[in-house]
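Below: a set of structures, written as structure tokens.
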Structure 1
């Protein structure tokens, strides 16, 4: 073997040993940083899970509130429909009362005239029937107390 070849092998060996030594030193210096990186990554993951849970809880509350809002809207719509119906009925009643107020005199005159006409035509018949019934009742009472 030639001397140049041996020197090249020695330099190569020293370089290899130096490379291994530098790797070990670098590993020892980087090890705490890697450890801190893993801890930070774990902490970040814990925070992500925590805030995800919080976001889910808030979203659940928002969904419940939205459900309540929808229910309130339905109830409100139903009550508005009923109120509109009540307004319609009140308007109709008001119209009827106005009509009755305007035509009430005519109706009462017509009813009074019908009553007078009935008394004229049926009054004597009713009086005759009543007096006949009264006479018969008196006769029956007299007959009952005579015995």
Structure 2
């Protein structure tokens, strides 16, 4: 699973770079930012589908630990006023979908937005995993 974490962090950083200016500089997001954020969520769903089709046994526990850890780091950095930790966690875990959230809902960066972002990505990955399991079951019975 270590390779999975590295791949997730790499992809998150790429999409984080795309939405960085809308988060940090508080500029208006464009349709490009919204589209890249939606693409990021779709990638999480597809990642979940892939793991579901492979029937990866520990995937739900892995993804649960990953997102609980991300939310914990975010909260810890925020409440202990450790800015480098908080901003690093925000960059990796929440900025990637901030473009779509800001484009469609016109919200400002906040701690609750970070937790909501982690929850959205956790749910999308879990739904993808369940879809992958269902897809595999249907192929076996057909």
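Of the structures labelled 1, 2, one was used to calculate semi-axes √(5λ) of the Cα gyration tensor in Å, for residues 11-58 alone, giving 29, 10, 6. Name it. The structure behind it is 2.
Out of 1, 2, choose the structure whose coordinates give log10 I(q)/I(0) by the Debye sum over Cα atoms at q = 0.08, 0.11, 0.16 Å⁻¹ equal to -0.78, -0.91, -1.08 when calculated. Clearly, the read-out refers to 1. I have 18.0 for mean count of other Cβ atoms within 10 Å over residues 35-42, calculated from one of the structures 1, 2. Which structure is it? Going label by label, the one that fits is 2.
Identify the structure, out of 1, 2, from whose coordinates distance in nm of label points 7 Å out along Cα→Cβ at positions 43 and 115 was calculated to give 10.0. Walk me through the numbers on the way to the answer.
Details: 1: 10.0; 2: 2.7.
Working through the options, I get structure 1.
With helix-only ellipticity at 222 nm (-39500 (n - 2.57) for each DSSP H run of 4 or more, over all residues; to 500) coming out at -38000, pick the structure among 1, 2 it was computed from. Traced to structure 1. Which one of 1, 2 has mean count of other Cβ atoms within 10 Å over residues 27-34, as calculated from the coordinates, equal to 15.1? It must be structure 2, since only it matches.
Every number here is computed from the coordinates shown, using simple stated rules; none is lab data. All values reported here derive from a predicted model rather than from experimental measurement. Cβ atoms are built from the backbone, for glycine too; each structure is taken alone.
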